[in-house]
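Structures incoming, each one as structure tokens.
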Structure P
Amino acid sequence: MTEQAQNTTHFGFQTVAEEEKAGMVHGVFTRVASRYDLMNDLMSGGIHRVWKDAMMDWLAPQPWQRLLDVAGGTGDISFRFLKRAPGAQAVVCDMTESMLVEGRKRADAAALADSLDWVTGDAMALPFADNSFDVVTNAFGTRNITRIQDWLDEAFRVLKPGGRLMILEFSQLPNPAMQWAYDRYSFNVIPVMGQIVANDRASYQYLVESIRKFPDQETFAGMIRKAGFGQVKYRNLSMGIAALHSGWKL
């Protein structure tokens, strides 16, 4: 592998220097933070809520657990986790402070304040000690991380032995015709929606492109295994538009 290849990555369909991507992603989410939750509902027709509930069903939160939600943004996953497991503790970690600010404004945040912490941090260098959490989650943030394998290694490090990783991410449809139709919607509708609702077409163009650059289900499962996780499995949601990936620190 050449030195150039080692030091570059993708930002959507662009090739950029690795050291530039985090700042570019930070810019995207800083710009869209105030409209992020509304746009999630509009882009998916609300189906992202069903996917997140499916994530909780498989995860089966317990009141004794401590959760770390990486790239947790406005707290959707942590709120769901804590509501299903009163007495549990959760930490939302995100590199974009403005996303955390929006999360703190939500009505759920005040009700769950005693159980919930908000931390600014980098998924590739998590600011937590080894063996600190029972569960580590990520929803729709992995594809924005510069070095995904580094983040998976960090997830393994901060999990306690017997702990569980679960990642919800957009994925690839197994049927080419269905993938073609989904791509037409994604590329032609979502950036326009971003322009109208968030006054930011470019950020949502990036988000659509980032979905297409993300590894397919089997490839990503292999990356989770490489980080050291066992019993790695995935479940397709909405025929593969999204997928849930699960692994255990055995």
Structure Q
Amino acid sequence: MCSAPSQPAPGLSPAIERTLTDLVAQARASLGDDLRSIVLFGSGAEGRLRATSDLNVLFILRRFAPASIDPLREPLRLAHVAHRVAVMFLLEDELLEATEAFAVKFADIRRRHRVLWGEPLLADLVVAPAAQRRQLRQMLLNLQLRLRERYAALSLREEQLALVLAEAAGPLRVAASALLELENQPAASPREALARLAVELCAGDAESLLALISDAREHRSLPPGEAAPALLRLLALVAALRTRLGTEA
């Protein structure tokens, strides 16, 4: 089967597209036959990057050979500096195990990805609902624990707390999307999933909370006095999501 050429992702800036195109070319030259596929996933694949977003790329390999990887170290460093490119290296024979171990993440990758080069190895990816539910419980609990710690440590430093809210947005949206998929009512995007569940679980408080989260992602700051109350409201939303997940069969 022939490998697909590099394809740009819609909604990305020309500078980001050039970075991805260059990285694909460098990876093909360096990795050769060890390279099976290069996949853009997450918000970059949707063309919805924000100031705090990583540009997530998955390299699927036959083997991880240092002699082939070493020439990519500097291009990867430069791509990260320029556009927050973050690369995951996964061996082809690890794909099923990774899908089981990181079920929520790979369900999201399956929903939001674009093949930049190579074989469409994720096209038939199946993520077991039981594995998604198990990991989703872990994700939400971990997020609660982290947000509590960040509130205690940073609530007197609002500019830092705003970054915590920005960083929590992505995982929370993915969790909301996974929860709705488990309920057989999937949303069009993780952002829509969070908006839908926030309205259901937070009633009239949802719109203002989601606006603050979006502002934190976009501007990396919030108006004075907003960050700490917003984080507490976010904690309540995470707790409500955990409760809802626990009541599902």
Structure R
Amino acid sequence: MQAGLYVVATPIGNLADITLRALETLRGAGLIVAEDTRWSHKLLDHHGIHAPLISCHKFNEAARVDLILGRIHEGSAVALITDAGTPAISDPGSRLVAAARAAGVYVTALPGPSAVTMAMSLCGFGGVGFLFEGFLTRASNARKRRLSELAAYDRPVVIYESPYRLLKLLGEMDTALHDRSIYVGRELTKQFEENLVGTPSELIAKFSGRTVKGELVLVIPPATRAERREMEEAAEVMSVGESDGGDSAGG
């Protein structure tokens, strides 16, 4: 294999969801760089791959760059993987890719599993492009403001969420989206995969009273013209009200 950095997509759940090219690359790599070596060992052991493995996560990525580039300059093919899916999308890797390009070494990516594209295939809102938002900020007011902005977007919006914050997010979506149906995918490609479509209030009822496990991906459908017009009118009314209040207070 040519010396360089290989960005390799790995399964998001089902260990069989890996390409032949990815397996060939991982077997031929002189070094595998993983977000979490404990998790990646499960995948590599399952496929009988025993290349040297080191961690590279958000807390040590900057410190790992020189070591990894050094291995490439010595002639090694280095494979970058994440816990699940495609690196450098919602997981670490972008800093390393940028450094490798700046150093002039060979960089390529092997396409494969991604929760983003799977959700867009399953939600029924696809075919018109989409916005990938990833994880929303945990700051409550900022998250609510961002949801209001996304509610008016004219393309589907893909959001990731932890199971521990799902009900809180659905409650905020209920305020921002009202009766608009959204998609929720849970445990994609795994044994207990769920694909649900419903209004936020319907989904709150579905998930309440149970322990929610596994990572989640949600898709907000694009706002219709009528919905965008309604939100614009509401924003204008609010703006006028705030302006009137400001004049009164100032007097």
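Quick note: the coordinates plus some simple rules give every number you see, no bench work behind them. Given the structure is predicted, the values throughout are model-derived calculations rather than measurements. Cβ atoms are built from the backbone, for glycine too; each structure is taken alone.
Observations on the structure shown:
- Test item: Cα Rg over 2.2 N^0.38 Å, for residues 40-167 alone calculated as 1.29, pick one of P, Q, R: R
- When distance in nm of label points 7 Å out along Cα→Cβ at positions 24 and 208 is computed across structures P, Q, R, the figure 5.4 traces back to R.
- Entry that produces 17.8 once mean count of other Cβ atoms within 10 Å over residues 88-95 is calculated, selected from P, Q, R: R
- At a computed 15.2 (mean count of other Cβ atoms within 10 Å over residues 72-79), which of P, Q, R: Q
- Once mean projected area of the Cα convex hull in nm² is evaluated on every structure in P, Q, R, the highest one turns out to be R.
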